[in-house]
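Listed after this line are the structures, all set down as structure tokens.
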Structure 1
Amino acid sequence: MPSLAAAVAAAEPSVTTFFSVHARAEPGVMPRLLELFAKRGLVPDLWHSAIVRPGTRLTVDIEVAGLGDTAEYVANCMRQISGVELVLTV
């Protein structure tokens, strides 16, 4: 039985979505962001995170293929996470 990620990849052409997330530097932010992809059977192609202002601000850049029409929904879910201040998508 194929995985959910394989089924999504086969169903639509590979569209890559880029997210840039700005948040407070709190330990729960990154696992909550990653959970949004994991529960859809996806692993981000790129994940880069850095503290911008020492101890106060976190930026996370994420690149993921296979979201298709759900990319905007995922971005809205990110905006609801405690500590997230801004989510940009391309």
Structure 2
Amino acid sequence: MTALQLNAEFYRTMGIIAEDEALLTKVLKYAKKLVAKKEDPTLLTKEEFFRRVDEAREEIRQGKGIRMLPNESLDDFLRVHVDVLSAYGH
């Protein structure tokens, strides 16, 4: 289907949906999600998120984890460990 055909089909369908407030609300909510995904390249899919969690757990199991000391500020922690994290590809 060409972009022109897709555009025509989209507007035809939206004309039908526009008559039903409940459907229009659902379409708007979904459209906002699509726009947010396009605008934010850092968003992860559910699968990507859990894959990263699994990878982090494995790194911790291998002793690659880094702990923040109880009295250490976040600024100090990041200042000391930013090079270490870069070495792990983070």
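Derivation of every value follows stated rules applied to the coordinates shown; laboratory data play no part. Everything quoted here is computed from the prediction, not taken from an experiment. Cβ atoms are built from the backbone, for glycine too; each structure is taken alone.
Figure out for me which of the structures 1, 2 the number -8500 belongs to, where helix-only ellipticity at 222 nm (-39500 (n - 2.57) for each DSSP H run of 4 or more, over all residues; to 500) was derived from the coordinates. Among 1, 2, the structure yielding -8500 for helix-only ellipticity at 222 nm (-39500 (n - 2.57) for each DSSP H run of 4 or more, over all residues; to 500) is 1.
Sorting 1, 2 by distance in nm of label points 7 Å out along Cα→Cβ at positions 45 and 69 from high to low puts 2 first, with the largest value. Can you say which of 1, 2 returns 1.2 when distance in nm of label points 7 Å out along Cα→Cβ at positions 29 and 53 is computed? The structure behind it is 1.
When P(r) over Cα pairs in 10 Å bins from 0, in percent is computed for each of 1, 2, the one that comes out at 12, 23, 24, 15, 13, 13, 0 is 2. The maximum of distance in nm of label points 7 Å out along Cα→Cβ at positions 21 and 37 over structures 1, 2, that is, the highest value, falls on 2.
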